[in-house]
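Quick heads-up: structures coming right below.
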Structure P
Amino acid sequence: MQAEDNNQTNTKWVAIIGGGPAGLMAADVLAQAGHSVIIYDQMTSLARKFLMAGRGGLNLTHSEELELFLTRYGQAASHLRPMIEAFSPQALREWCETMGEPTFIGSSGRVFPRSFKASPLLRLWLRKLAAHNVEVRLRHRFISISHSGEVTFATPQGDVTVHPSAVILAMGGASWARLGSDGAWAQALHEKGVALAPFKPANCGFDVDWSQVLREKFAGTPLKAISLSFGQIQVQGEMMITHYGVEGGAIYALSAPLREAILAEGRANLILDLRPGLSLADLIHRLNEGRKGESRANHLRKAASLSPLAISLLREKGPLPQNNEALAQLIKSYSLQLTGVQSLQRAISTAGGVAFSEMDQNLMISSLPGVFCCGEMLDWEAPTGGYLLQASFASANWAAEGAKKWLQNLK
């Protein structure tokens, strides 16, 4: 093992481990404050998950009112509130603007960069960091960290150890191993006595015992403009039928309670309203209008505006009820039994990670002085829609501010 020459022998400097959005944001905050920063990442290029997530449109944050926004973080909302208030969705939009990448609000309230994709924003960001003399060291896989803050990496040239003045851990969750977010860091922190909540899939799909007919005909087809309810939670949106079951934005919004129910009881009953825009009485009235020799499927398509997928979904329960009131009830409160959770490797994000109880108010790990943690390494989860990136950016900003305080107090 060798000590790596970091060219920072006589100055205070910060090692940021992880070159995703959280790590880059922490580097941005520290570098603008005049601190020397080196980013270490195990991959051959930075922000691979960020680029993949933004391939179809980079959803940075959401424009909804802040109090509603914060509810999306469930039990972690009280921990994340001061961080998101300090670096709010509006602050994130203004940050993008300063880099020459204005944002816009889509029809769903989601916020995107003007270029829509992740790569233009990332290029501007990396250029900005380089202008502030932020160094980047790739193919450095985190192995361990000591109680004195020494960090050891595996590199193609062998293991190396660095001695930064402060460390910010930003290595992501455990759901995108091929892009660098493999959760391998958890064992090293566990060995140092840091309490971790176990990783669980978040924003994931769920298993449904579809008939062979529905699976073969409709896998890959979205069920649009529906309402989904589980317990006291109701969301509207789109659900995708897959060969194994269901996924999609509306499903992801309910993934946490659905996952916990399945882990506890082996199943969860999701209630679908296939025509949320119609009251039960209006739907019955439409169904009662004369069919004039139409098939049941055609009548449902015309009178209830149901898609072929929705009609096939009704038939999964058996023959369609002949009584229109019973049929309307089925359309408005369709019970779909979920029997399993898709694996961590197939999830968009993860729940679990470093417990907030292990850190002080600045996100410094109490048992590892000078070591801060942020992003998806922390024990929180949120649905898609901009909430994941917002909390990653905000917690990174918060950890960087904590590191600045730490550096100021060093002799």
Structure Q
Amino acid sequence: MRTVIIALSRYLIILFMLTYTFECFSMFLRKNEEGRKYIYIRQNIWMFCFQAVAYLDLFLTERDAVIGLYFVLQFLITFAVLIICHILYPHANKLILNNMCMLLSVGFVMITRLSHEKSVRQLSIAAFTLILSMLVPMLFKKIRFSDKMTPVFAGIGIASLSIVLLFSGAINGSKLNISFFGITFQPSEFVKITFVFAIAGLLYRACTLKSILIASAVAGLHVIILVLSKDLGSAVLYFVVYFSMLYVATAKIYYYLVGFAGGALCSVAGYFLFSHVRTRVLAWKDPIATIENAGYQASQSLFAIGTGGYFGMGLGEGSPRSIPVVAADFIFAAICEELGVIFGICLILVCLSCLIMFLNIAFRFHDPFYKLLAVGLSVTYGFQVFLTIGGVIKLIPLTGVTLPLVSYGGSSVMVSLFLFSLIQGMYISVKEKRT
């Protein structure tokens, strides 16, 4: 009986995810919120069904009663977020809210499968951050950000990254984390938000040559510090976010082309300057040939995805722990191995629906500052998803960034939740002005 349930659960989980994903895009065909109301309700049903079946699967596989506790806690947290947000913010964007909860749910399930200790930590940090993030839309409506705060945002970002460069210890050749009173966090994750605020403040008034040069200097300083820290994944992310915001601010395509050419040149320079970049490129080109050293992670990731096939092996039936750093950088490979490539494609589409909605909100703004701010946050999210999944499937070399809301990592999940809350706050402000 146990074997039959586990076998059937694979297909049920995929069915729930397929249906949820279909609803993500069907709502774009409806012209008003009243017509979308029942879509959002059905999404909540599919999400809770996914949670129930996934944790039942884990319980039958591990035979550990604590799995039931994890399920109850996750269910209560998700349900509370949906209800409280509905009460506090009746004009909130339900697709963003539902997708945020669904991505968190997928992450919790997979992290619980990989490590109970990490699951408890992730759940605790997410619950604490969700409480704080509930206040963000309210604060966003009451606080009017201005260009006078731009130096503050730029200074916080540069100072935080500099502290990591000067005082952090190297992990796998990169300086990423800093410890403060026993708490370890990754400043480059938090600086993503201050960086977007700083660049928006510098570019939104008038894109004169002077303002562009100042913004380029601020962005360049952030990127240079990250390069010196050998946090090249974050450096690429900041670089792309800056030139995307510059293009939106100026509407001049040649700025974007200059940025693309500059990025290509910097990539070549990074290849010759940093040995670990050459190692990653070598592993990307032919991971099997270097499987005993440089290509081990990439090879194991590809093996996991190939082994899972379309429908996956079932939760608890694969061997994702054979992939180094699987809960953080390679969680997408673990998802594909045990839940299937179809589920993985649906996960990508859910992330894509988030990006489409984020950009849709961005271009509803007439205020250039908030438009740039929303575009910067949207590109930050979308490009990070691309870097993570692209590295896992060997589309691009590995960059070492996490999959927002899904991967294990306290700093990552906190910043991702605040990013979603900021976008939500912008949407609510636009919606309330129009009603």
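Readers should treat all values here as calculations from the given coordinates under stated rules, not as data from a laboratory. None of the values given here were measured: they were computed from a predicted structure. Cβ atoms are built from the backbone, for glycine too; each structure is taken alone.
Which of the displayed structures (P, Q) returns the greatest value of distance in nm of label points 7 Å out along Cα→Cβ at positions 263 and 287 on calculation? Largest value of distance in nm of label points 7 Å out along Cα→Cβ at positions 263 and 287: P. So distance in nm of label points 7 Å out along Cα→Cβ at positions 79 and 95, computed for just one structure, reads 1.9; which one of P, Q is that? Going label by label, the one that fits is P. Once mean count of other Cβ atoms within 10 Å over residues 15-22 is computed for every structure in P, Q, the highest value turns out to be that of P. Here helix-only ellipticity at 222 nm (-39500 (n - 2.57) for each DSSP H run of 4 or more, over all residues; to 500) was derived from just one of the structures P, Q, and that gives -25500; the source is Q. Ranked by FRET efficiency 1/(1 + (r/R0)^6) of positions 159 and 231 (r between Cβ atoms, R0 = 41 Å, to 0.05), structures P, Q are led by Q, which has the greatest value.
I have 1.06 for Rg/Rh (Cα atoms, Kirkwood Rh), calculated from one of the structures P, Q. Which structure is it?
The read-out comes from structure P.
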